Structure 1
Amino acid sequence: MAEPPLQWELIKSVIFDLGKVIVPFDLRRGYAALAPHCSCPLDEIPRRIASSDLVYRFEGGQVPAEEFVKELCGLLGLEVSYGQFREIWSSIFLPETLIPEGLLEGLRRRYRLLLLSNTNAIHFEMIREKYPLLRHFDDYVLSYRVGALKPAPEIYQEAIRRALCRPEECFYTDDIPLYVEAARQQGMDAVLFESLRQLESELRVRGIEW
């Protein structure tokens with residue numbers, strides 16, 4: 001658990017990361033789904049993707065979805081339709097969420113609830129379709145819409161603006177330590193997500209109810 005400050009601020013907004021905090025994912029599932037349609041072997045797929053900044057530009061909103069698919073198909077020797085690619089690209093997500101819908105539903109009754117995520121247009125469209133619990137969020141602060149990715153200060157500043165309160169009145173949780181520290185640098189009360197039980201403990205010690 002994070003070391004508590006001497007005096008807790010009254011939290012007015014609760015902000016969640018998406019991947020591996022709410023929705024679990026496994027990139028290997030996506031690579032395996034791509035492999036039958038690629039001209040390169042399975043173990044070459046992640047290396048080819050990592051050799052390019054294409055995914056970074058896509059999640060930063062610099063590349064539209066159709067252009068991203070076209071460029072990635074060229075990179076991997078991939079022959080699929082846009083609809084097929086959309087399904088394959090989103091196969092990384094696992095069906096069961098890491099936190100229950102009731103937690104989000106209860107928090108939204110008392111606080112402004114935001115999602116803050118590095119993601120892309122294809123993934124987020126599919127996630128909204130497959131995980132109805134996302135309807136409980138008041139707003140979505142998404143890298144491809146903001147034009148900045150965590151840990152850039154701009155995306156946290158946008159989240160604070162949309163939270164409609166002071167930075168220290170925002171509680172944020174993320175599974176990546178670097179992103180947690182970047183949120184703290186902007187004045188947010190941020191903790192590393194480790195498990196549902198740990199998150200609930202962090203919320204309770206701050207007096208956050210649901």
Structure 2
Amino acid sequence: MRSFTTAELPGRCQRCWIRVEHCVCPVVPRVVPRTGVVVVRHAREAMKSTGTVRVAALALPDAHVLEYGEDTEPAQSQLAPLLGPGTFLLFPAEPSTPWDAAAVRNLVVLDGTWRQARRMYHRLPALHALPKLALPPKAEKVLRLRDSTTEGGRSTLEALADALALLEGEAVARPLHALHAEYVERVFRARGVWDLKAAEHARAEELG
């Protein structure tokens with residue numbers, strides 16, 4: 001796991017937090033889905049250079065990113081006006097709701113490790129009444145900055161892209177999937193490990 005990134009960001013882009021020579025900002029698309037997006041980000045994720053919400057927010061200018069800390073009141077207060085009719089929570093819980101694009105007007109996503117996400121859910125009562133949507137298993141292997149510790153785990157940017165593909169089609173999701181791949185490559189290039197990671201990923205795909 002990567003250590004926290006300092007606020008001064010020496011040598012890094014102030015927007016995407018990648019080293020300036022590999023900055024992803026010039027290729028970030030502008031995606032405006034009809035589905036409203038609300039991300040509740042755990043405070044510990046906000047300071048990680050591997051957090052994909054930062055770049056997702058650049059691509060989704062209408063998205064709301066709420067910060068969740070030890071004091072949950074700010075997040076709860078900000079959530080309340082955003083949870084109108086047609087709001088669903090992307091969360092792998094039972095029972096889950098069938099995907100119905102016509103029914104989903106807003107999508108809430110919890111950003112953090114699986115353990116953090118479960119704690120966030122339990123500590124934010126406003127989420128409990130929301131119908132839950134669970135993403136189906138991935139058909140292909142995806143190279144990520146952090147390996148998932150849970151089956152079906154995804155980065156938040158990847159999860160948003162997958163959810164929007166189900167709700168609005170590949171035309172909307174494709175730029176976000178491409179951004180995720182580009183972001184991962186640039187971060188690994190900035191760390192000097194891209195060739196190694198790409199080779200490992202290719203071998204994993206061959207093994208199925």
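At-a-glance table
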item: Test item: distance in nm of label points 7 Å out along Cα→Cβ at positions 35 and 195 calculated as 4.0, pick one of 1, 2; result: 2
item: For 46, 40, 30 (Cα extents along the principal axes in Å, calculated) the corresponding structure among 1, 2; result: 2
item: When distance in nm of label points 7 Å out along Cα→Cβ at positions 123 and 147 is computed for each of 1, 2, the largest belongs to; result: 2
item: For 3.5 (distance in nm of label points 7 Å out along Cα→Cβ at positions 43 and 67, calculated) the corresponding structure among 1, 2; result: 1
item: At a computed 23 (relative contact order in percent (Cα under 8 Å, 6 or more apart)), which of 1, 2; result: 2
item: Value 23.1, calculated as mean count of other Cβ atoms within 10 Å over residues 51-58, assigned to which of 1, 2; result: 2
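The numbers here are math on the coordinates, done by the rules we state, and not lab data. Just so we're clear, the structure is a prediction, and the values are computed from it rather than from any experiment. Cβ atoms are built from the backbone, for glycine too; each structure is taken alone.
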